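Structures for review follow.
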Structure 1
């Protein structure tokens, strides 16, 4: 069974947060790790939120280091590759709200199906 999801929206939200961590204020109250279909993306969102909440920069180097230490990635090269891919997926950072809504809507459909 193919459950509703939109990996592209997840990647764009995460990439946008790396580009502009201030955008976290737009999604922090509505978007949660459980909304993400891809477990890795949910873990990264959780990590980014923790960084934001403690005023630690959300950047590729910081995320990669912490993600490796916490076991999300096996090494920094793998982490940096994935994080750069997220950044490169961003078309329009100002549309983060729209992409967050897509993620939440897909999650709601997964829960009810």
Structure 2
């Protein structure tokens, strides 16, 4: 497996994995690829990413930035995307560790029933 890959190559393989292996529908794949592209752009150099060089601190920074820009429901999609991307990278031999464990959790608000 190539160490340095273009973002487009990684995203194409990720999309194919989501469609063929996971059976993910097209709208979900488009959303996942959009957020995966944003993350990879944040850690790439000139559009080239080395998946094995991604550091947990970069993951936390991206998640924290997303939390300050998006609503909680969207942030949950972003972190789900990152976990899925990192599991894909491990499954395809691009990483050997469990980087998905570095993805920060999204705080959930307390829900109360109406009328009480």
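Worth pointing out:
- Structure responsible for 27, 16, 13, with semi-axes √(5λ) of the Cα gyration tensor in Å calculated and labels 1, 2 on offer: 2
- Top of 1, 2 by relative contact order in percent (Cα under 8 Å, 6 or more apart), largest first: 1
- Highest-scoring label, criterion being distance in nm of label points 7 Å out along Cα→Cβ at positions 4 and 60, among 1, 2: 1
- With respect to FRET efficiency 1/(1 + (r/R0)^6) of positions 44 and 68 (r between Cβ atoms, R0 = 25 Å, to 0.05), the largest value across structures 1, 2 is given by 1.
All of the numbers you see were taken from the coordinates with simple rules; none came from a lab. Predicted, not measured: the structure shown is a model, and the values here were computed from it. Cβ atoms are built from the backbone, for glycine too; each structure is taken alone.
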